[in-house]
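Scrolling down, you'll hit the structures one after another.
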Structure 1
Amino acid sequence: MILEGLVTSLCREGVVNLAPMGPQVDTGMNRFVLRPFRTARTYLNLKEHPQGVFHVTDDVLLIARAMLGLTDPPPAYFPARRVRGQVLAGACRYYEFRVRSMDDREERASIDVEVLNTGRLRDFFGFNRAKHAVIEAAILASRTALLPLDVIAAEFSRLAPLVDKTGGEAEHHAFALLRDHVERFAAKKSLQSEDICR
């Protein structure tokens, strides 16, 4: 099963990197597998410093901002207890982990981690179609270079009514950020195609 959330990892200088990630998990959550691309900052950080924190959150605006690299100002953190890492203060629950093994022979690494400490900060908001739609939109927006843009646009059109009908301000803002990202990417790609044809 894939569980969408946010991972914090530290670079050599101790700077926090916040990235959306969907590890492969089981219901026990004692171990899980992260699958970052080898070009991702999370992969580079965990290769150098094999500890981090996985967060479950219903803050889809933060997930969207993290996917787009819009983490300035950064969210509030506090130090993890069992690993050298940082915990998102606004998360619902978190899992401090250390890397057990890493297979990076393919484009996406497979990082098996062991949970050393868990924490619960607040209740999960609950099921909401707009929040789920934003998560799907964030995943699509992260794959603009991998998927056909017409497929992404069609999916955004399908997801938009869910956000319109059931979302609050945060969900509307998050969806707009993601849609703008996709539209900018499409416009840039269109300009590049025109230049090639000239």
Structure 2
Amino acid sequence: MMPAGYGIRELRRQDAPELARAYDRNRDHLAPWDPTRAPSFYTTEGQLALVDHQLAEAQRRQLLPLVLVRGTAIVGRVNLHNIVWGPFCSGVLGYWVDVEHQGVGLATAGVEEACERAKRWGLHRLEASTLACNVASQAVLARADFESIGFAPDYLHIAGRWQGCRLFQRILHDTPPRAPEPSAAQAAGR
């Protein structure tokens, strides 16, 4: 359940200016946990290009891009990315919360909502990783019933260097994968 005054919704194209402001406002806060960003990442134009790419991936059901909001302000992100269907039915969870809005349960609520949406989509499993030193994020995952499944050295290039990560997963259900919808060509017998 979202903390009072906060919400979560799907990303929209018109979010680009507010995303640019949110990322710029949190530049120092996110720097230890993010890849090195080009200056254009913090601009409306840079965010618009990224949003367009993410919305195209969402159309293909390879990404579920969500924003955490307080009023009209974007105060964080929760994404399910690298979604793979078929027998795998899995995706990767990523999230962050604005430095001014931490400590109210927003990250945990956002992760829980993403898990519920993933389950409704039919995903079987979500995985997540945190830098070894990111105990706050590890606590969020533990509260959201993710289990630790190991450690991967030199797993991600974050803050300008390869860093090891703790790996987590959450099994959402045990239902077999849904049969894929036939393409228009397959339905027409071609």
Structure 3
Amino acid sequence: MPKITFFNLPENKRQTLINEARREFSRAPLYEASIANIIKGAGIPRGSFYQYFDDKEDIYFFILGEYAKEKRIQFLQILKSYNGDLERTFLHFYNDLIKEEENYSFLRNALLNMTYETKKIFERMICSKEINEKSIEFISSIDQTKLNVTNSKELFHAIRLLMGITIHNLIHAYALKLSYEEATEIYRLEMNLLKQGLFNS
């Protein structure tokens, strides 16, 4: 997490540093990214950088976390627009992610070099670590009559399954540089398999 000195910076200086870091993480994945490039672009000394963040991982996960927060808000808005229909919401959300141009390189580097910590942040686009009182607005927005779940635990794991399919398909699309049409066709196919059920009883 950023240090308090970062939040005490004027807004324009904070944004310049974040923009330069995002530019660097779009150019290269985390392990190849250079603090030297970030501070050069931001026009600050190396010592100043360490007054704001511990290291490049610190600023990277802050940026990724802020992105996930934005997407969580967007997901909830889509969910409400579809009156709680989780299937239609995920289809719409995936389509939006796959069409993103502004964050294409940043997301591609993050997804193709995913760690467990990165995966957890991506999952937070949809749901927090556990469904609890902080998730009431999210849960109450879901039309559970369209789902074959009987309690909050099953609902949480159903959402994790859907998010897993979404992340897997994003990685697949970025890795193979699929067209929008190809990517959405595969995603719909897998969502339909899940909807129909994979096993004969």
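All of the numbers you see were taken from the coordinates with simple rules; none came from a lab. This is a predicted model, so every value here is computed, not measured. Cβ atoms are built from the backbone, for glycine too; each structure is taken alone.
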Who wins on distance in nm of label points 7 Å out along Cα→Cβ at positions 105 and 121 among 1, 2, 3, i.e. which is largest? 1
Given a value of -22000 for helix-only ellipticity at 222 nm (-39500 (n - 2.57) for each DSSP H run of 4 or more, over all residues; to 500), calculated from one of 1, 2, 3, which structure does it belong to? 3
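Tell me which of 1, 2, 3 gives 27, 16, 10 when you compute semi-axes √(5λ) of the Cα gyration tensor in Å, for residues 89-152 alone.
3
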